[in-house]
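Taken together, the values in this text are just the output of simple stated rules run on the coordinates, not laboratory data. All figures in this text were calculated on a predicted structure; none of them were measured in a lab. Cβ atoms are built from the backbone, for glycine too; each structure is taken alone.
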Structure P
Amino acid sequence: MRHMMVVISTAEEWFSLKSLPQDSSGSKHLQLTFSSLGPNQVCDVRVEGRLIGLHYADLKPDMTEESISQAMDGCFKSCTDGIRSFLLLIQGGHYTKKQRRMIEILQTHFGAEALKYLVILSLEDGEVVDMLDDAFLELINMCDGRYCRITSSAAADELCALLEMVDYMLTENGGTGYTETMLTQAKKRNTEDSAMEMLKRKVRESEEKEEAFKQLVQQREVRRAKELEELRAKHAEERRKEAAERQQYETKRESLEEAVISHRAMMQLQTSATDDDDTKKMSVILLGLSGSGKSSARNFILQRAGNQYSVNGSDYEPPQTTLSCERKEVLAAGRRLILVDTPELWDEDWVENLELVKDCLALSLPGPHVFLLVLQVGRFTQGECEMLGHLQKIFGRDFAEHAVVVFIRSDGNQHRLQRINDYVAGAHPTLQGLVQKCGSRFYELNVS
């Protein structure tokens, strides 16, 4: 299979590579063919009967990190018919700040695993450094020593060495290059890490505010201790003020602790996304008691959005119990639909599991926008009666304004099914009240 490499370099190094055919015109073993593919440039290198394609996107030093990431991404996706890896071009062993920044962006966008598929090529027809700097040596070490040097006079032999190095790299990595699956996982980890970092920063800011308040109180206590010796006459009054301020501090401290907990759940709900890509995403969290059918509803929606239909509807098997928050994405109606399936977010005493709440919010970025409250047709328990109140404590009092009640029907009998409107109209008053609090928004999914 043909090998494709995404070239990471500035225009200067790419131009030096393009000059090799002129300097190596006498070689019968090396042939470089340059062409364009959309906004990218392609160099097909044929040496000793082997062919390797180098895809290059013009990475300007003044580009933003996002623009460089998009350019690398587009260049990577243009390599559609071969094994893919990365090639860093430098000149004369000079590892500049610009190239260091590109490598950092490569790791951010493609993940640290991209370094397992990175080869470094130094073009050495001009000035060559006497000693490699520490940062460059560290990069070479992280790439398992995949560093090649090339000159015009011996380009064919040295490119053969480069190809052997690429072959060894692929052998070490199981024979496959960097894949689309690796890129998808890297982007997902990057999103999750950003969400968790945002939550940690908010908690850290709250803790810093609490610590600052403690220090303020301590400073006041020291000052009053000194004034006590000089103003004994006002001792009683000062003590009363101190007791009042201490009580105020305790009240604020308790409120602050509650705010830290609730803020983890409310932060993303109250923050609107500004990124153009994020505005095209709809984030939905499925909530309900264990066994209510949340995972069945999620799978049903994913199948329908992906135009997948079961051949035999009677083969329905309930999915296994969800133990952790899970995120799925699908393209529906021209926009990305994010579905976050959750286990029960509380224990048997209705005490919320803060880690699960943080996980479901982090996975629902840039939302959540909608909550699906999943219930089984024909089943409405005491726990489900109390569920809405506990969800409002977790996600805020305006939770119901963003909620839709989804009734799951999973029985295999398709004849004479009761219409969902009739079912709700004849339901227990408590269930009718829950639907009304959710804006009378309800829907039926027959997952069988």
Structure Q
Amino acid sequence: MTLPRVLLIDDDVAMRQSTEQALDLAGFTVTAFSTAEEALTHAGPGFNGVVVSDIRMPGMDGMTLLQRLGEIDRDLPVILITGHADVELAVEAMRRGAYDFIAKPFAIPSLATVLRRAADHRALVMDNRRLRAAAGQQDDLEVRLPGRSAPMIDLRRRLRTIGASEADVLVTGPTGAGKEVVARALHDLSARAARPFVVVNCAALSATLIESELFGHEAGAFAGALRARYGRFEHARGGTVLLDDIDTMPLDLQAKLLRVLQDRVITRLGSNDPIALDVRFIATSRVALPAQVARGAFREDLYFRLAVTTLAVPPLTARREDISLLFLHLLREAAARHGAEDRSPAPEVLADLTARDWPGNVRELRNLADRHVLGLDWMPGADGAPLPRLATRVAEFERSVIAAAIAAHGGRLRGVYEDLGISRKTLYEKMQKHGLDRRLITDGDATED
């Protein structure tokens, strides 16, 4: 069996040699370098291994190396090591795509565990690339989160990297953008995929029962507690807990959640016995948590604990080029779900959808696809009525621009044709063509200046 490969970069000779020897004894094939520049020549899209690098080095530092490796292969796992384990540096490293972040001094068994997990993830990435290349097919993540825009390509890249890790994740984005889809994909990409995926809607939990719901209780812990009961956290052991809309969680409970995240231990209501908790936490928020922290509505320490790994789900307005493709995908899903005929809209309909604003994002687009498949919603062209042709749309736009310019200049045409960059004669011709009368657009008293 081929041993996992590791590229180790550290300018400290003693640290580099001792780490190399220890990892070699732990079953890794290690190639060590004193500079990041040397390591770059050995890492490429075909490298089936993991990069471990110190952060603070002369010349190219670890953060710059992370960026350069990301440009070569975004799916290459990079583990950064530093003696300066401040939260902000950890957050920045993970945001830039680091697989993990380990502080000195570290135990070799701990590093080896992270390396094996990263090596397994890299092997899976390489296998998937070969299979997809052979089959010419999209992978499951592209089916779940379709789109060819830069924000979606980057989101899928980060999902593939973060999914296989054990890191807790904060998923941000507006209502209906697909935060829960992203959270479930993170679970399915992890080693916990076969274990429970438990969703906790923080906004819907009863204030009086929230602790019992999350932590469980013993018999007799409160009135009506006739028997012991597992809480949501305990039920998810070995799996993933999704804390949906975490920004709505009460402050007093945020403190208890922080303790759970740090210690991975819970205590049922009415008990003094701690219970070890093996879960991964994913939280979602539709509001900016730093603003909530500034307002005193969200704990800063909890935010930093969650924000080490953050995924931002873009709104539809940030990826308009995906709307047509996404709507066709949602139509096929809706047709299969309702047992209806797949009704493909005309190109003009798709163009109209692309131009719309979508405050409800993907959820709103999905609802429209359902209604369209069921014949319950009118869309331009859906009832057989022809859509305006391109020439008509252009003419309407031109008329609106000229009318607005006439109104802005109070009917004084010299300013209009100078601002629009056309001749006086051309302006008169277009006004006649579009039936524009400056006296009707202004107060009727404007004269040519």
Entry that produces 2.1 once distance in nm of label points 7 Å out along Cα→Cβ at positions 101 and 141 is calculated, selected from P, Q: Q
Which entry (P, Q) yields the derived value 51, 32, 24 for semi-axes √(5λ) of the Cα gyration tensor in Å: Q
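For the read-out FRET efficiency 1/(1 + (r/R0)^6) of positions 149 and 405 (r between Cβ atoms, R0 = 30 Å, to 0.05), a value of 0.00 was computed from one structure; give its label from P, Q.
The structure behind it is P.
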Test item: distance in nm of label points 7 Å out along Cα→Cβ at positions 197 and 365 calculated as 2.0, pick one of P, Q: Q
